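Given below, in the form of structure tokens, are the structures.
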Structure P
Amino acid sequence: MRFSDIIGQEQVKHLLVQAVRDGRVPHAQLFSGPTGVGKLSLALAYAQYLACPNKTGEDSCGVCPTCLQYQKLQHPDLHFVFPIVKSDAGDVCDAYIEKWRGLVTEHRYFDLEDWYRVMGVETKQGVIYEKESSEILRKLSLKSFSGGYKIMVIWQPEKMNGACANKLLKLLEEPPEKTLFLLVSEHKEMLLSTILSRVQEVRLSRLSEGEIADALQNQYPWLESQAAANVAHMANGSYLAALRVMNNSEEDQGYFDDFVALMRNAWLVGQKKDYSALLKLRQWSNDIADSKVGREKQKAFLQYAQRQVRENYVYNFGCAEMNYQTDKEQGFSTKFSPFIHDGNVEKMMNELSKAEQQIAQNGNAKIIFFDLCLQMIVLVK
């Protein structure tokens, strides 16, 4: 992958190139920022640039044998760590490496849910297990194939269990010679503070609407300029979000239906004393808490609900350029937004955020979601 393949982030690209030119490449870097802005892709482009023997002023050549191996994610000096689920296939990342290469080479912008879908473990939560730290040490102890850097890309390092994180910390403190760690994180606040103190952060920003619109038209030549601009606006700086709008994600449609059901029935119970709606809420909480749904999708719904509460609150100001919703979501907001106001918006956000944290901590999903229903009954008015 080359820098020219990455949407936007021009300033970050320049800083990375300049660091290589000046010989100031730190042994550990953390690529952070919002979801869907190209963190993993940029880390891979940076790795390829470092390894390319024929690099130009601002990019790798893209045609030498080294670049071709990097583009296929098959160079002997390029290694990966990512969350997995223990199975008959194994409990280290190499057991899933072909699936990983397929996803990364075919889709430059994806998230944890997409990866779980590829692994076929949508209802479980991935972990980077302690055994992986031994694999990291083994791989980095090998002699470099090309005489350059041995590069370890760790995607979602916040998914490391405690034992693995502590062993990684020791490696960061005393790294093997000519080794580069590239950590790509969605939630850096979940990393050990001691790890954060030993990495140099590379912070990516949200993409501009113009950058997203241009990229969409390159990917979808039939897309008209105004339509591309509308999608870019709804994406709120995330190219992954833009792609999901284009693909009319079934998950997002499901989250919208669940959000509407939660809020509508909570209002009916609290304001209309329609207790048949309470039974519907009980069934709703049981359905979404079902183990077949999986905790990652449960967390994704709660994140979606927080976004919709924000959007409905903003909708009340009548400022279209500040609203990031699909036509269907806006249609619901025309009637629902008056019920999100100064008196309840903060409490609603807090309750949704608390539920998300409890799900992440493996709390009882049925209790968490029904308690959330009861809180919404009190707040939606």
Structure Q
Amino acid sequence: MKTIKQRLLTPGPTMVPERVLEALGKSTLYHRSPEFKEIFLEAKERLKRLFRTQGEVLILTSSGTGAMEAAVSNLFNPGDSAVVVVGGKFGERWKELCETFGVKPIVIEVEWGKSVSIEDIEEALKANPDVKGILVQICETSTGTIHDVKGIGELLKSYPDVLLIADGITAYGVYDIPTDEWGIDVGITGSQKALMTPPGLAVISLNEKAQQRLSEVESRSYYFNLKKELKNQQKGQTAYTTGVNLVVALNEALKMIEEEGLENVAKRHQRLAEATRAGVRALGLELLSENPANGVTAVLSPQTINGQDVVKIAREKYGITIAGGQEHLKGKIFRLSHMGYVDIFDILTGLEVVEFALYELGYRNFKFGDSVSAAMETYQNL
């Protein structure tokens, strides 16, 4: 059996830097000890700087979905209504969470690969004056599409009682997002995306408006009780045992982001994204998204080729793990991530492996190296 170097170019989990792995492997601290309290509070302050918020930031031991569930179960009463943008798999998750907790979802269906229009949001708000919140993705990971959350925040200045709750799981750490300035009342992310840490932690920000709503709603979750977490985390504790080593690792990853500088991190992601898109187009392929994200690129597979076969060959023959499509897009797209601990050489390798896979599957509308040349030229000129 030959040895193949493994590379992870999926939109989560993502590759983890050695510095972070070393921090992860340190001896486990007692979660109520002064030593861990210091690290925990340091990580929280770094997260506030990452989110660019003056509000509270809470660390939860779960995937990002746990923070999404916490938002719905702590900020809405049964019978409340919320506008839900469904433009992909994770928009569907907002809808399902609302249904689980008795919140009426007012669904705006968006074709997968397209962004929601501000006009549709406004129309839904006018037609439903009792709406308590808007649930939306900043980046819909399943389609590689950005929604105009900044524009939604501007709109909501005229609707002061409506919370803007944004899933930024593949956006925070990819973009420089000024949470407060954009009017995001609740922002969410996870450790295993652009934060370059293994899965297991979620982060949720709460501004004053969200904290006021929190005080007015009876939480319907025992474990994800944000009132308890807020009270405890302000003192450097968590309500229950947290993923101690993951927090230590996350703090190290946040140090790395600060050392690079958030503005530089965002520029790096933009360069990698544009290089990837140029490489894909050089193969005669099209993107799924009309408004592509800087964290992940969704590529339409040639009509004669199942996208899952591209994923399989890349992983099994060349050690490059990319992602396929979900739901009705399964087999129709494949997704290349350029998020987190990724550089141009990872992207060039990923593109070349896509060429190998497509060639093996019978798609030969290119010369070997076309995608790499286009990506290099684009990257160099940005």
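None of the figures in this text is laboratory data; all of them are computed from the coordinates on show. It should be emphasised that the depicted structure is a prediction, and the values quoted were computed from it without experimental measurement. Cβ atoms are built from the backbone, for glycine too; each structure is taken alone.
Tabulated values for the structure
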quantity	calculated
Origin of the value 0.98, where Rg/Rh (Cα atoms, Kirkwood Rh) was derived from one of P, Q	Q
P(r) over Cα pairs in 10 Å bins from 0, in percent, for residues 70-269 alone derived as 8, 27, 31, 22, 10, 2, 0 - corresponding label from P, Q	P
Distance in nm of label points 7 Å out along Cα→Cβ at positions 174 and 358 - structure with the largest value, from P, Q	P
Rg and Dmax of the Cα atoms in Å, for residues 110-229 alone derived as 14.8, 42 - corresponding label from P, Q	Q
Structure with the greatest value (metric FRET efficiency 1/(1 + (r/R0)^6) of positions 78 and 142 (r between Cβ atoms, R0 = 35 Å, to 0.05), set P, Q)	P
Computed 3.1 for distance in nm of label points 7 Å out along Cα→Cβ at positions 198 and 238 - originating structure among P, Q	P
If relative contact order in percent (Cα under 8 Å, 6 or more apart) is computed and equals 18, the structure in P, Q	P
For helix-only ellipticity at 222 nm (-39500 (n - 2.57) for each DSSP H run of 4 or more, over all residues; to 500) computed as -17000, the structure of P, Q it came from	P
